[in-house]
Structure 1
Amino acid sequence: MSVSADVGTISGRTSSKQRPGAALAKAAGKAPFLVPVLSATHQRILRFGLAFWFVTLGFFWIWWLKPEHIEHIGPFTFATLVLAWLTLMPMYFLLNVHASRKPSKLYSIPTRSRVAMVVTKAPSEPFSVVARTLQAMLVQDYPHETWLADEDPSEETVRWCDAHGVLISTRRGREDYHRKTWPRRTRCKEGNLAFFYDHYGYERYDFVAQLDADHVPTPTYLREILYPFADPAVGYVSAPSICDNNAAESWSARGRLFPEGMFHGPLQSGHTGGGAPLCIGSHYAVRTKALKEAGGLGPELAEDHSTSMLINAAGWRGVHALDAIAHGDGPQTFADLITQEFQWSRSLMTILLEYSPAYLAKLSPRLKFQFLFCQLWYPLFAVFALLMYVMPIYALFTGRNFANVMYLDFLFYYLPNAVALVGLVVMLKVFGVSRPVTAKTISWEGTLFLFFARWPWVLAGTLSSLRDYLTKSFVDFRVTPKGSGPKHLLPVRAFAPYVMLAIGAALPVLLVEHPFDATGFYWFAALNAFLYGLLVAVIVVRHVIENKVPLRANAARVALQASLAMLALIVPAMSLYDRGMEGVYGLQQGAVGLRIVRIAYVVSGAGQGNIGTRKFYFDPGWETRR
């Protein structure tokens, strides 16, 4: 074995498996490189489901936009924008899913193709985590060379790699690969991999599959991710990012895993059929010629997204390998989860502001729209989530409804569209295109993450990027921890925003005495407050349980966090107790015959309160007209 500090390589052996026969491509004849993901029967069922969804969409909007529903143009416009986001956003997903394609397995890459797999390792990542991935890479059923791109390999790492035939690439001591800015940025996966490609990847290999330290590939992974490269126009191949290794022990991991099943399966396959699937940084593969022509890996922490954009701008295209499966670690703690959200939203906004203008002009109109939409999704998501949080508060303080409609009428027209959407998602899961296949359609973890926990940190990341862009400031990245480490309580700052959101939504319910026509928003504001309070309790309690945090050693901090969680629950509970029934009474107005809450008026002040005081009682039933 030999180590060279100049070039940063350590010799190793080549994995040898029998290459697939070249007869496969010959047998394919003129078959297409891409085939439908769904069978003909499933496609017909999906088309019927899509048609029904569009009917329910029209059913709602024809009703909502009736002129008599406009009482105050400002609030009505406000509500219409939010409803447009909620009902029209799924159209992007559904129309792409309808066009979903996957690579045909009738073709394979040329027999003499040179292939490598490389896994990256940061100093903070334990070698035990990387070793699992390397062992899985070594037993792939397709011949290749295995590489470790290690920032600073220890002697133990070098010995292990030499014994197992793994080659090592390291930029240790190379200041030109530790730059403060892109390209070849320090403390960044892009700089680490740039060294590998510049010194080995471009010259030695035709195709390279790159993986994060924790993503363990299944034995057929490499074969599956190479199929699309049979098409000479394909420059990169994305694959599902399935972070489920620790799903059983982390609600934060499940909170991301379940909702993203539709993205990593149907949506990415839909982009294959008529757009550009997006590389996901945990693992993807490149044609080295395409990557070199594009100028190398893209900038920013979200180098996966920027790399996809650069390769498309260079005239190549991408394909999603639906069956190239690798299993990685999700966020172990809630702090890891929100750190990822903050950093990804900040990075995508930075790409939009600083780098996209130079590349979008080289893309087709469809790809321009897709990449702009993806880069704008985080800020749009955060802004509309903030608007939905503010809506009940605004209604209570102004005493105005957003539209001149009865709530039960609204549900009658809106719910069919929402139910149809859930039905389509369930349908796709039954068809087996979700990744992972076991991802739940509806879960408490996914609900708390998507609708309550995510948006404040996305908003913070977006604003941080805008600040950095305007002030030319700079923020370093934080690598998400891998493997097991010391067990500590969460920092209060991880859940403090939700305490404030819970109290902020509850106070208007307690303070506003007579909201006039907006009485029903007592219920929405109080319920919203309670759900944020519940989120705080879940964050604090689940972290202690899942990470086995010693309570005695952290008694003072545990008491503080428990007090904050109680505060976040008690104030909303008080608002629900005080005004909840009155809010439901306001919502039931206009319901012919239906009664959920009954109202009673105090006639005298004999210990019952002031004359004219109203009391509300839970008394469901039907009222008949006299």
Structure 2
Amino acid sequence: MVTFHSAVSTIHDRPEEGATAMRVIDCDVVVVGGGGAGTYAALRLHDLGLKPMLISKGLVGKSGASIMAGAVIVGSKMLGGNAQNAASSLEFFAKYYSHFLVDQSYLAAAGHWIENTFYPEMESLGLLFSREADGQIAMSHSPVRWAVAPMQGQTGILLMDIRRKQLQARGIPMHEECVVTALLRNENGEVCGLTALDYVRGEMFAVHAKAVVMATGHADRMVRRSTGTREQTGDGIALALRAGAEMTNLEMQFWHISDFAHPPTWQRLHIYPNPLVGTDQSSRVYNAQGECFFEQSRDAPAALAPYTLQVKRLTQQVLAGKAHFSGGYYTSYSHVDAEVLRRYQYAGSAFEKLGLDITRDRVEARTTMHYRQGGIESDPHSMRTSVDGLWVAGGVGAHVTGSLAVAIYDGGLVAESIAGSLPDRHRHDGMTEQQIRAEEARVEGVRHRAADSAAGQQTLAPMHVKTGIWDVMDEAYGLIKSGNTMRTGLARLAAMRERELPRMTPPSASRRFNTAWLDALDAHNLIDVCEVTLQSALKREESRGSFYRTDFPYVDNTAWQCKNIVARDGSAYRFRRERYPEGAIAPGFERQEYFSVPW
């Protein structure tokens, strides 16, 4: 659905189907992404007196990762916490969540904002946190605290519903179910707008903007099994890469080890293995022989969500023949107080649908690709990228992983940064207009010209190509990596780019809601993102977090506690490294065997 407000944007109406003129919209700032970071950026830009518009590939507030947030983190001493809880929060984000690939001063600033702005605002807007009988907010009993509204597993849904209503109340233009196809630049290389396809109506439009905010999130479907939704194919990374932006640490990928193994359609359902609200207990994960190989409260009590340590423990079980990444191990809450589970855990209903009882039964689990830690290189204190006019907010940036509250902090930060530096005039020029025409021809060609270019060859359905890319990445970019497997993956992607992308032909030439057309556009983005990810992974010659290379099986803080930065010039890649600023917490060693490092 597309909502236009003439007071905000100037629209030149496009003639009916078949015409060549493209509608052009003018605004101050265009925000790409309808999750926590993007919606808050648009709201703050509006409140600061600017004219933003928001584009979302799905429905605003109802797609992507933000709605899946089970809880929000208490990043400091509020809600009954103390100084030790605050210190534990910093340790958690720096060590267990970021593996020391983070600017710790950014974490401190975000934590301060969460305490003083985010929580008070949320309750004032009606996001009511679950409370104990004495009126205190119910939290996990772990060193790092968090709260839920009203149950674990529902927080993000309610928060994003509030954001959607706020956007509507302010009259901020929302262009939903629209995919951005290219960033526009002028002769000076500055980003000055974008082109997009409204795939419901089958219409392209262009946006002239003084700034573009990329807020497309960090959960991308690069393999068959992923927490990323259908529309998350790395578009933000691909668009920024083609516009000349630098990327950082794309190889650093989070995985879940405790998601429902069956049915396959439940691959986004998490059997939460981390601290639970209302208790000091956490779930237990068992191998095929019934041995508990991970329990958060025992193995990583200082961490709120030690996903990387869970991956290490499972990998050791797989190497020992006691589990498989595809299943054969189990998660259980049977040792946790039943009343706590019934009161705070929304997951109980999922157990019931499988004929299981969350208070008694174990359920088979398997791995799922989750968040990407890396992303578009940016200054974490302004959200400015290496390309003038392009900004980031949230998980698509490379400055932090996870946490809905932190992503929302980014949205406010980028809005304030832009408001203080926005040029007085739009910066598009003749080169920009040429790009608009060229991009319209490219997108139209993906829809109908493939059959002509593939004359004499068997055409391929876009979804066939898309799943083929996933299969390459499943083999090249799984939990156990090596230089050989990744180089093989790159060779296979190059062959697909040469032989299969030109043969992609949507079965229908319809303009309206042609999902095969959308899949074809996705495939072009996906192959770019997968290629640059493997290039970045080959460059990092160590193992860290969930990133495990059998040919470099050690954590090397001397050489690799740094940003692994990559950019693309045409088809060639260039790399550089940059050390992170020293923080309050340090690894405490120079080089150590991968599995012996407890984070």
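We did not get these values from a lab; they are worked out from the coordinates using the rules stated. The shown structure was predicted, so the numbers you read here are calculated from the model rather than taken from an experiment. Cβ atoms are built from the backbone, for glycine too; each structure is taken alone.
So FRET efficiency 1/(1 + (r/R0)^6) of positions 168 and 424 (r between Cβ atoms, R0 = 30 Å, to 0.05), computed for just one structure, reads 0.55; which one of 1, 2 is that?
Source structure for this number: 2.
Looking at structures 1, 2, which one was percent of Cα pairs over 41 Å apart calculated from, given that it came out as 21?
Details: 1: 34; 2: 21.
So the calculation was done on 2.
Looking at structures 1, 2, which one was FRET efficiency 1/(1 + (r/R0)^6) of positions 176 and 400 (r between Cβ atoms, R0 = 35 Å, to 0.05) calculated from, given that it came out as 0.85?
2
Given a value of -16000 for helix-only ellipticity at 222 nm (-39500 (n - 2.57) for each DSSP H run of 4 or more, over all residues; to 500), calculated from one of 1, 2, which structure does it belong to?
1
With relative contact order in percent (Cα under 8 Å, 6 or more apart) computed per structure, which member of 1, 2 shows the largest figure?
When relative contact order in percent (Cα under 8 Å, 6 or more apart) is calculated for 1, 2, structure 2 comes out on top.
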